[in-house]
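Derivation of every value follows stated rules applied to the coordinates shown; laboratory data play no part. Note that the structure is predicted; figures quoted are calculated from it, not measured. Cβ atoms are built from the backbone, for glycine too; each structure is taken alone.
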Structure P
Amino acid sequence: MAPNPDYDRLIDAETWAFIHETERWYPPEAAGFTIAEQRAVYDRMCSAFRRGRPPGVTAVDRPFGDVPCRLYAPPGGGLPGWLVYFPGGGFVVGGLDSHDDICAELCAGTGLCTVSVDYRLSPEHPHPAAFADALAATRAIAAEGGSPIVLAGDSAGGNLAAAVSHAVRRTGPAIAGQVLIYPGLGGDMSAGSHVIHAHAPMLTRADLLFYRGVRYPGGVVPDRPDPTADPLADEDFSGLPPTLAIAAECDPLADDARAYAARIVSAGGRALSVEEAGLVHGYLRARHSVGRAAAGFARITSAIASLARGEWPPTAPESSAVPAFCPAARP
């Protein structure tokens, strides 16, 4: 696809309505706001889209590894195992409330106890604070006897899920699988989707440059490879858990998901990358208003449950997404 894609053709009317409603609360220029202003408008936007928890799902705030978390329990006892979820937000915004209904629905849909991790945010807590929190929470959950564990997250949260998987693959705890939803993994920002979709609705390349810089003191990004910040910078992709990496078609980050899955497969692992046609970054919030997003969310839920059961490839409803690369305790 050439630069300046025809978004009027790629994106359907339902998705455009979602984009316009999002921008009514969180305008495209929000990355230029102060950090406090960004968080305020983001919280208002998430509140506007919040749908509540499914019946029977209960939630309690409690720490894991001294990291604030929210634990969701499914109705009817559920299945053995845990879903550990890292909310997105560019490492700057978001937290337990921004993704409360998403995590509650994943809990109900998968039958897994679900833990949403409230990792520290930048710029007050620069890298590696968020990664350290994600790692500490995952290890604490495993120490309670949590098995199997599936890691998942969207955007920045997908980055953290992958970074944790890289960090624990040799020493444990064992990870049954990971589901990365339009993740930012440190791909080449001068090529591919980063250029083609540099001006995409919902997320631009300029936004990504801001969010990348704000993770570090003074906005200075180190020039040395750091897989704890950019999982694609790792030189070794062996030993990673079965992975589903999901790209939104109209997203500068789309190539990150594809490249990550390809690296795992090249190293002899199991990974699948799918592209959600016509969807944009942040489409999880559209799962109740956009048909394509609803189908994508159903695929995510089914894949997480499949990975927890040890199935590969993960089962999912019939999809218009295009495969890119294929080869018990209770709290």
Structure Q
Amino acid sequence: MAEQFSNSNVQMKNEITELNSVQVAKMLGVNVSTVKRWTEEGKLKCHKTAGGHRKFFMHHLVEFIKEHENKNPRVNLFPLETKRDLDISLAITQGDWSALIDYCTEFAVASRRDKVQQILNGLYLAQYPLYAIYDELITPVMHRLGLMWMKGELTIIEEHLATQVMRDSIIRLQGIVRIPKKKRFRALLVNLFDELHDIGLKMVDHVLEARGIEVMFSGQNTPSFRIDSVFKKYTPKRLYISSTFVPNVRATQSELDRLLEIAHEYGTDVYVGGAGFQDLNIDHPAVERLLENFKQVHDI
């Protein structure tokens, strides 16, 4: 292991964070009754309040994992192999988005897609809404990676590699997301011309699919030529359009206007989102709303 549990008692004597049985159960991937049984058997140490409630410090978990390293299964939220893994699992349990943003950014830059995906899987298994994971974690991480590149802290290839780690992890997360079998309606998702980033629209794809909406996703840099045939054949109820950067405003506006006219002709409601729309005119009867976050995608 890269980080051993040795001297963990000394390192954590001054900690003040108390965990309850429910939090510990989530971190260890077991039910609360198992945690109580382990404490009664002396396998998992704790202290009891005057009211008889079990309270745990992080060093209690460190001691438990160290003593049962070869017996304890990989946990539900995050694999516990190091002291740092415990910190990450605690951040997941407590919804400490600031700490998780730091961890994900670090792992993305280091091309540790396994670690990023473990965090995403852990959050979902801990029953955080998919839109919350995207709004509170993925979006800030992507912004931070972009800022690091702008400041010269990352080269362009490093930024691309880190971005790809986040994209791959998002796609793999979809493998454990519960998808309703019954579909409510069909939605078409399209990036505007010359759009090279499809992460935002891919997250829209996942949020909609989790709500039982059948999704047709075009991917990045997809030409809109003959897109009217798609409307005619599949009659989508909604059209979602994404744009993060507009290199040629005139050409992109022309494409957008054409898409909006086609959607209006077929009675398709249009939702748009992304920083690129700051430079584009969306004053059209087909446009229902400018989306600013993934919670809005989920709620409508």
Structure R
Amino acid sequence: MSKVAIIGSGFVGRAWAISFARAGHEVALWDADAEASGKALGFIDAVLPDLVANDLLNGASADEMRARMKPVPDLGEALKGAVHAQENTPEDVKVKLDIFARLDALAAPDTVLASSTSAILPSAFTEALAGRARCLVAHPINPPYLVPAAEVVPAPWTDPAVVARTAAFLRAAGHAPIVMKRELDGFVMNRLQGALLEEAFRLVADGYANVEDVDIGIREGLALRWSFMGPFETIDLNAPGGVRDYAERYQKIYANIFPSTQRRVDWSGPVMAQVEGERRKHVGADELAARQAWRDRRLMALAAHKRRAAKEIGD
């Protein structure tokens, strides 16, 4: 059993803790807020029974899982002996610069220092570090204990061996790493999600569809395939001759659409009144937390189904 340090024990950190503990690691949780790690463990205690019920703990009991996770009040102690440190502090370059300087000074030279940032390039907060070659981004889709994909994003000076080691580490923990060749704003997942959201807002703002109809298009349409295959495999299977045949048949359709997509709608502008109004009819503001819990239970059921299907059908 190796040790992982969780630096920042909030919304993302507590989720990583479950993922790494499930993989068999000893997990040390540290946070600048002395109460945060205890709150994180309270959340984990509440979610473990559902994970057990869905057989998503690799055969471990809830008690075994909890025994692997401990709050540690001292940052140096949390990092002591850790093979991997996962940082989860706020999306602020100044905060990242400060915490990574401390991590680099306190962690052993062979400890990988990974950030969960979803938007800040690793070069923005690691350039001045003596140990910058062991620093990168490992960005999850939250919650990582239910959604396997995680982006591995190197800075220009990240050692390729560290990139490979981090990808292998995540893979061994049950993740599906997206290994980027170099850093780029938005990485991979937010660029894909952003393209979809831009079109969703345009369709609503321009009066072509309402919010629920757009959601239906994904929920009851595209997402059914996307839950087990990506866009390239989707089109590879959607034409008799494969991906090249698809491009030859349908590229003109998308070429015709493209010019009308080159205009942004301000998400917080007038369209937000419609989007928020329609969403609040479906889920009230006071029901959001319960709906988030529902989402996670559905993700658990989907994760369990995909595991069973992979065993029964093969992948």
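Assorted remarks:
- Comparison of P, Q, R - label where FRET efficiency 1/(1 + (r/R0)^6) of positions 19 and 171 (r between Cβ atoms, R0 = 35 Å, to 0.05) is highest: R
- Test item: semi-axes √(5λ) of the Cα gyration tensor in Å calculated as 26, 22, 21, pick one of P, Q, R: P
- FRET efficiency 1/(1 + (r/R0)^6) of positions 51 and 107 (r between Cβ atoms, R0 = 25 Å, to 0.05) from the coordinates reads 0.05; which among P, Q, R: Q
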